[in-house]
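Chemist: Alright, structures below, take your time with them.
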Structure I
Amino acid sequence: MSAPSNNITGRAAFLSVMKDEGVTRMFGNPGTTELPIMHALTDEPDIQYTMALQESIVVAMADGYARASGELVACNVHVAPGLGNAMGTFFTAANSGTPMILTAGQQELGHGLQEPLLYGPLVEMAAPVAKWSTEITQLEDLPRVLHRAAKIATTAPTGPVFISLPGDILNADAPLDLGKATRVDTTVRPSDAALEALADRLLQAKNPVVIAGTEMVASDAFDAAVAFVEALGATVYQQTVASGAHFPSAHPAFVRCLGRSQPDVRKALEPHDMLICLGADVLRMSVYSPIDPLPEGMPVIQIGLNDWEMGKNYAAEIALRADVRETLTALTPILRAKGGAAQAKTAAARIAALKDSNWTTNRAKQREAATAKGAGEPLNGEWLMMRMSDLAPDDVIVVDEGVTTAATLNAHFPFTDRHSYFGNVSGGIGWGIAAAVGVQMAKPERRVVAVIGDGSAQYSIQALWTAANSKTPVVFVICNNAGYTIIKQRLTLFHGNEEYIGMDFHNPSINVSKLAEGYGMDSVRVTTGEAFEEAFSAALAKTDGPTLIEAMVHADY
């Protein structure tokens, strides 16, 4: 670094460096050790502070904001208990590769030896989840540490980092060189030789299948993927964890999300002779099955920047560590040139052959079935997903943690662009209701509809206060089936047991609309289809704050 150029407190330097790194919004829940930052924020109008009422909600909101905006995000929590509270959603942020700097105030250096109240080994606590975890131990290192953290968080494969901020470091005053931001350009493509070899191998496939995954969003690869699929003539599935919008649903080559049933996935893949993974988790599953989801002997091609995924569970015949969009943009013309008119004709025929099994056809069949069943009272979950999709604006963004009620959501709701849908990538519930607030803050020009199960909502119901306080116009659809239906289903499926202990919300029941009212939000409970349609339309028409609709659904959903 060059010679020191200014005299500045640690707290002011912290915010100045964050601003230089492009941070415009900080999410947090302050405590005594975070007061230096709160004090400095009064002199930093360019960083907006959003308060949440619990630390897991802080991180989930920041996660939603970063995923929707593509920006580096900062969040601040309170010492060891606050970091402990945050770890569940920090785990989710790590799974989604969110570019995030999580900080926590720490006791003054040396004071920890006395084991004061709230003290804990913050670096060690965060380390198993964070991409990098460290503590600033002298003021002169603060700019270097923060710039390094931002570089690590934003360099693919991206991910959250953690920094412990001792109070005496933040309050100290010294001449500091604040340094400058560094960004590593990872929008790279493979070598010409690698592209030529890949094109030759792809053209040998008679019935290829593509799995589109997470990196389709970060890479902005929708259009490039469509052109590639049409040139190759491939069937397309979404990766097994439906964490985002990874391919346009209405494209004639798209079938569905693969899901996480090993027998079902294997059956879907067996007709194919080559698996091409575009920035995807390769057949990530949930529960154990003796059936392997990958058909024996199927060759695997992987393209993406997350090299940890390459060959992790299944050997890759070709693995290219490169940006998905850049790679496909360079690869597709080579495919067309090598394949010529004959390949173009073959590719078109393969895609045309999917007309009876693609997403559009299946959607029409499911609409017919859901319509025939009707709304019901309590509500039929599939009818609810169908009508919500019908009534939502074309540019709506859906945040999904509806679990069982929303099981058919993606069969009805079309992915139209890379930001049209956000799902829970880790499986840890409680993320969605808070993440929706962050997504809406990042995308104020579009409406966000959050589909949340009643069980998931109770993990982070306090997020409603932040939505109401900030007048963030999310429409929350809380699907109330009065219990943990997914756990009931699995108890019956795996153990043949229908005695549900600890899985029902009875005696007393939970009235989510009343909870929302207590947080200062417009809310309504609906039990009929007509009432839902009326409430949903009214909620979308309201733009000056959030609305919660508690949809009472049948216990089977």
Structure II
Amino acid sequence: MIHRILGFASVGIAVATLGGGCSATPTTAPLDAGPRIGAAEIDTELPIIPDGVVGRAITWENRTGEVGAGGKMRDGRKGSPCIPLIKNGQTATLMDVTGCGVVRHIWITIPDRSPQAMRNMILRMYWDNSLVPSVEVPLGDFFGVAHGQRRILTTAYVTQVLGRGFNCYFPMPFATRARITVENDMPQGKDMEMFFFQIDYELRDSLPPGTGRFHAQFRRENPTVEKQDYVILDNVEGPGCFLGCVVGVRALGPHWWGEGEMKFYMDGDADYPTICGTGTEDYFEAAWGMEEYQTPYAGCAMHMTNEFFKNPLVSLYRFHAKDPVYFRESLKATIQQIGWHDGLVERSDDWCSVAYWYQLKPVKQMPPLPDREARTADIIEPPGPEADAEGFIPLFDGKTLNGWTPCKHNGEKVPVPDSAWSVKDGVIYCNGDQSKDYWLASNAKYGDIVLRMDYKIAKGANSGIFLRSPGLDRPAYTGFEVQIIDDIGKGPDKHSSGSIYDIFAPLQNTSRPIGEWNHVEITCNRSLVTVILNGLKVIEADFAMMTEPVGKYDFPYSKMPKTGYIGVQNHGGQVWFRNIRIKKLKR
């Protein structure tokens, strides 16, 4: 017999004996050779085919996994690849199979991947005729990213391929029946069109003794209570095994939020846990803060800020594939709400989680799933500005510097009140104090675009428009600059208004007199760059032709990143900007 650990046994729930194997013992051997070891006993990774196991798959076309029933519709030419429509409030059955087996892989994609959909399409899974779902989790959170967001994600158990193909590889055993559903609980009565899925599973004669059932549970606490640990999982009946979690944090204030320790109370623990970690980032296998990273078993899939999420919006995952947390009677998992600011501080933030675990029997009850309002509160960004008839949207709202960040030359961010930048009467004004900052950078990066704006300068002033800067430091050296300067009446050169600074001179000097508004339009389309200043095309360049470094730049422009930050420069002297608009170009 060849002993193999099945997928679900790889986390320690059960070890199965898979049929008969072969033993390779020579018919003759030297008398002093000692005991002989069969090849199969040396190489336990041989592809042993277990007895009594067959593969099946369920799609919308073959809804029961029936033998020989796949790909039949429309004469076998992709006749029914998806559920055409899941109406609002409707629950669709993805799988309902009787017998014994293991779900091995689930793939899902949907065309509407908004936060409203990712948080309000609810997956439920029932094992062995249980009326209580062992899995009850929003679609996006189940597949590894919190807050209704999506990311390109690759882990050992869940993936988001290109941010739109959702996969899971948790083994999900069942003894008598497996039922999987999805509910459309999206807001505003919205229907879900074209729900694509495939569930790959195996049927088998029996499961090994001690085989656990897969469970997953979603929770959210917004906001958490100071000095009360956030509960990831509670009231779990053993024996079982904690496999991991996805945790989302929406920080509600500045400074570091992740000093809290992960705790596992097991088998009767009361005041203190048996297992207690050393800090949040430590539990997720990082150290000294948090930024985005991915490994098979731990990572930070998302760490972002923007105008809506002014403090970090974070999504983390940790899978105990190699270090499962076994328990015999009970389990509770919590994490402290502690941060750091000149020392340890108690915090209150917005936390959510999905816990994944195995236990011998399906749960008898689940805590109530947070309702739609509780699931989606504070994570839905307001819609952006509408495009005008030409497809342009404003980058400046005419009232605030929302969407922009003052930065020093080294990339250090400067609070707006401490910067040289302000807004008055629908105009961005720079007072020219170079001691405060170097440029005003967009909060988002842009690729192929058309950028339009008006500007005017004071006598003797110098400024510029930066594009495609990959970072917030040294934008004039890492991206490129369209020059703005007081040069009325001067001949065109590589430092004139409208020039690609230090690289290309404009066709002619079209600057207007001091105090008058100039209008500039800059187009970046892959390697092609054009500049129109006051109605005349003054630059038409192809960076792809620049295969060698030029001037002070240490890289050829052909190698310049195709996306980056946009910004305007504080280079001494007063300068004003208004009507900043952008149109993204489609490739």
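Chemist: Which structure, out of I, II, was Cα extents along the principal axes in Å calculated from, if the result is 70, 64, 45?
Modeler: Values: I: 70, 64, 45; II: 97, 65, 57.
Going through each structure in turn, the value belongs to I.
Chemist: Out of I, II, which has the highest value for distance in nm of label points 7 Å out along Cα→Cβ at positions 218 and 410?
Modeler: Once distance in nm of label points 7 Å out along Cα→Cβ at positions 218 and 410 is tallied for I, II, the winner is II.
Chemist: Suppose you compute distance in nm of label points 7 Å out along Cα→Cβ at positions 442 and 522 for every structure in I, II: which one lands on 1.0? It would help to have the intermediate numbers written out before the result.
Modeler: Numbers: I: 2.6; II: 1.0.
It must be structure II, since only it matches.
Chemist: If FRET efficiency 1/(1 + (r/R0)^6) of positions 58 and 330 (r between Cβ atoms, R0 = 41 Å, to 0.05) is calculated from each of I, II, which structure is the one that comes out at 0.50?
Modeler: Values: I: 0.50; II: 0.75.
Here the read-out was taken from I.
Chemist: Assign the value -1000, calculated as helix-only ellipticity at 222 nm (-39500 (n - 2.57) for each DSSP H run of 4 or more, over all residues; to 500), to the correct structure from I, II. Display every interim value, and only then the final one.
Modeler: Values: I: -12000; II: -1000.
Working through the options, I get structure II.
Chemist: While we're here: Thinking of I, II, which structure, once FRET efficiency 1/(1 + (r/R0)^6) of positions 250 and 546 (r between Cβ atoms, R0 = 30 Å, to 0.05) is computed, gives back 0.50? Each step should come with its number before you reach the end.
Modeler: Values: I: 0.50; II: 0.10.
The structure behind it is I.
Chemist: Could you tell me which structure in I, II was used to calculate log10 I(q)/I(0) by the Debye sum over Cα atoms at q = 0.16, 0.17, 0.21, 0.26 Å⁻¹, for residues 162-201 alone as -0.67, -0.71, -0.88, -0.97? Walk me through the intermediate numbers first.
Modeler: On the way: I: -0.67, -0.71, -0.88, -0.97; II: -0.65, -0.72, -0.96, -1.13.
The read-out was computed on structure I.
Chemist: Starting from the value 1.5: which structure in I, II was distance in nm of label points 7 Å out along Cα→Cβ at positions 146 and 242 calculated from?
Modeler: Working: I: 4.1; II: 1.5.
The read-out was computed on structure II.
Just so you know, all these numbers are worked out from the coordinates, no wet-lab data involved. These numbers come from a predicted model, not from an experiment. Cβ atoms are built from the backbone, for glycine too; each structure is taken alone.
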